[in-house]
1. Using the calculated result 3.7 for distance in nm of label points 7 Å out along Cα→Cβ at positions 61 and 77, pick out the matching structure from I, II.
2. I, II: which one has percent of Cα pairs over 28 Å apart, as calculated, at 31?
3. So Cα extents along the principal axes in Å, for residues 45-124 alone, computed for just one structure, reads 52, 24, 21; which one of I, II is that?
4. Consider the structures I, II: one of them gives 1.5 for distance in nm of label points 7 Å out along Cα→Cβ at positions 69 and 85 as calculated from the coordinates. Say which.
5. Could you tell me which structure in I, II was used to calculate relative contact order in percent (Cα under 8 Å, 6 or more apart) as 34?
6. A value of 1.9 was derived for distance in nm of label points 7 Å out along Cα→Cβ at positions 117 and 141; which structure in I, II was it taken from?
Structure I
Amino acid sequence: MMLGRLARWLRLLGFDTVTGILEDDEILRVATREDRILLTRDRELFDSACRIGNRSYYIQSPHIDAQMLGLFNELGMHNLELDPDKSRCARCNGTTEKVDAEQIRGEVPPRVQEYHQDFWTCTKCGKIYWMGRHWENIEKEINDLNQKLCKESDNDGAQ
């Protein structure tokens, strides 16, 4: 019950997100040692984390929209900011840094370089990012999520 899609969204939003650890004991050790919030769909792992005092959140829904809505409500975050300068690499969680278009010439399709001036590269795996059409879709998703978070926040205050 991996949460890879949720991890990618969290990274785009700038959250340092570790995935890929398979053994529950190691997950708990890393979460404790690095003071991380443990996100899981595994009820037994969640219960173990709670027993030892780890901050943890049980993800109930298999649907990404509900996962993000529930998580950010739980964390009290009601206005998410999508900033490419703060995003992390969606693939490996590395930090990204803005690079001059000349630095990556020949590494992206010529048409991309023709239409875009802003590029970011992962300092860990080297993946190159730019704000193409996919970025518009990501922004729309985050704006929709922010509206839902605001609505739920307003509903909580009205009760």
Structure II
Amino acid sequence: MSSIKLKLHEYYSLDSEINGFKNQATGEVLSEGLLAEKLGLVTKYWLTDLSKKVADEKTAIETMKTELIKKHGTEDEDKNISIPMWIDEEKDEDGNIISAKPNPTFIKFQEEFNALLQEEKELEYHEFKLDDFKSVETSENYTVFYKLVQVD
């Protein structure tokens, strides 16, 4: 096994690089990810193992994010907690926002969450070699994953 220290925000990127990602609004696939590539079975196994570890860390980060939202947010009548980005919005007769001020509470939340994402955490993974991916032809760029690949 190998290990590397990654910043917590890099776990999000690594998850997208391995599993792909979609546009949340449209559902359009923006990247299929490494697991969608044609790979050897052993390489795919270790990538799947890595994906599970990264997903666990992402879940922990999302839990902390939810706690921060609860700390800084306000609850509405439906018991939903949120932090608006803008306050004192002025709208025109069609309901379009024409002016607003940044919400200082949102800024504080964002500062705390960004500080969390700069923290580092050790990730243990099966060592990947460049040869494990020699047959892959891709137009994708897996910048965080490249840090985990040993080049001889």
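1. Working: I: 1.6; II: 3.7.
It was calculated from structure II.
2. Working: I: 31; II: 38.
The structure behind it is I.
3. For Cα extents along the principal axes in Å, for residues 45-124 alone, the value 52, 24, 21 is produced by structure I.
4. On the way: I: 3.3; II: 1.5.
Working through the options, I get structure II.
5. Details: I: 22; II: 34.
Computing relative contact order in percent (Cα under 8 Å, 6 or more apart) on every structure in I, II gives 34 only for II.
6. Values: I: 2.8; II: 1.9.
It was calculated from structure II.
Read-outs: derived from the displayed coordinates by stated rules, not from any lab. Keep in mind that this is a model prediction, so the values were computed, not measured. Cβ atoms are built from the backbone, for glycine too; each structure is taken alone.
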